[in-house]
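The structures considered in this document are given below.
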Structure 1
Amino acid sequence: MLKSCSGYFVTAAIFSLAINLLYLAAPLYMLQVYDRVISSASEVTLVMLTLALLMAFIALASLDAVRARVLTRASIRMDRLLAGRIMVAMDNLPTYLPYIRSGALRALAVSSAGRWFAAPDIPSVSEQGFGEFNATLWFYVAAPTGIRRALVKGFSDAIMTGLASAPLVTKIRSIGVLEAPRCAEDLAAHIAAETVKWRSVIATAGLEPQ
């Protein structure tokens, strides 16, 4: 799906680069006014610089409008791809949850150990007869090796406090994500356990590093 829309995204990125460069027009204009106009008291220079600035603003507005149209077309194309044209896909639930709820997509199973809280009507892969299947996505915050333990604890405490905030929890759960605050030690143990689990899966499947 993303590959079919890559042209739109590349075009939007190019326009974004041009727009960001044009945002420098105003500060450059002020620099030129102080450097050239005030020192020489040249009205002609001031008029030319002002015209150049206006042209830059017009170009900026035009590029921004075109970029918006490009992104709109990209979103329409993605909606069409998702609306009944996807044969089989496996991705993060929050990505597809709005389309599942609207009926545009039919979910076959969730990959968590049991049914997911945000979609309790969707069975798990295990329920579909595929054994003890559990493959969930999780996010964590990492820091460079050698960082002081006091800083690690400070960051960890701040993140855990944030994830205990009711408004944040409500927002996270509204998109189908479940918060799971853990301290640094618990996270390290979880990563180690996941590494062992997936190393075993890779070995059993006979997969080779690519």
Structure 2
Amino acid sequence: MVDRDRVIVIYNKCMEKEEIKIIFENNDLLVLDKPAGWVTTKENNKSEKNIERWLEINRKNDLARNGIVHRLDKGTSGVLIIAKNREMLEYLKEKFKKRKIIKKYTALIEGDLPLVGEMNLPVGRSKYSFGKFKVSEEGKKALTKFKVIKKFERNGKTVSLVDIDLLTGRTHQIRVHFSYLGWPIVGDVLYGSKDKSVGRPILHCREISFDDYNFVSPYEET
């Protein structure tokens, strides 16, 4: 018979050894540099690489989701903000709700994109594919702006490295917007990329700013 308590202890020891870079920490905030391949919360997910479980071992508090205020998709890397007390949690939730938090991403996109662009397209849940979203008139307002940093050849095709301003925060918003216009993110097989070599969408949250705070995780080319 399996000793469940022993399994939990071993699992917790493994989580303690997992290293996640801390960008910033004070009495109110913890800011992590989330690695690609880590799930943000425990909801309906048993992945060992889970930020909420890591927090329970390394920075446990009594807040819902251990203070996680927003999410990054499993394949997305970069800046992730965690509240360390209830006052900061409520403050940040209100900031996100009122779109007072600046979020900037970098992504590698399949295609020869225009140098600058703006996508104001509503995003909603797909009725036909579980876990997938789409541009839909029934969806919520979603606004994405981008600027091309450089273009180059990858596997014989033109790709564009872009900086992105995420002005709303719908689930999969960046992925849906670029895919809808025929420019999927490199590696984003769910939304149309044919490139399976990287194993994930090349999408990175490089900067989050609010008030006098500015948290940065530089993009590293894959």
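No lab work stands behind these numbers, since they all come straight from the coordinates. It should be emphasised that the depicted structure is a prediction, and the values quoted were computed from it without experimental measurement. Cβ atoms are built from the backbone, for glycine too; each structure is taken alone.
So distance in nm of label points 7 Å out along Cα→Cβ at positions 57 and 193, computed for just one structure, reads 6.0; which one of 1, 2 is that?
Details: 1: 6.0; 2: 2.8.
Computing distance in nm of label points 7 Å out along Cα→Cβ at positions 57 and 193 on every structure in 1, 2 gives 6.0 only for 1.
Kindly point out which one of 1, 2 the value 53, 45, 35 was derived from, the read-out being Cα extents along the principal axes in Å.
Details: 1: 81, 52, 42; 2: 53, 45, 35.
Source structure: 2.
Still on this structure, I have one more. Ranked by distance in nm of label points 7 Å out along Cα→Cβ at positions 25 and 97, which of 1, 2 sits at the highest value? Kindly include the intermediate steps, with their values, before the conclusion.
Values: 1: 4.2; 2: 3.0.
Across 1, 2, distance in nm of label points 7 Å out along Cα→Cβ at positions 25 and 97 peaks for 1.
So, one more: To which of 1, 2 does the computed value 19 (relative contact order in percent (Cα under 8 Å, 6 or more apart)) belong? Write out the running numbers ahead of the final one.
Working: 1: 14; 2: 19.
Answer by label: 2.
Out of 1, 2, choose the structure whose coordinates give helix-only ellipticity at 222 nm (-39500 (n - 2.57) for each DSSP H run of 4 or more, over all residues; to 500) equal to -19000 when calculated.
Values: 1: -19000; 2: -5500.
Comparing all candidates, it corresponds to 1.
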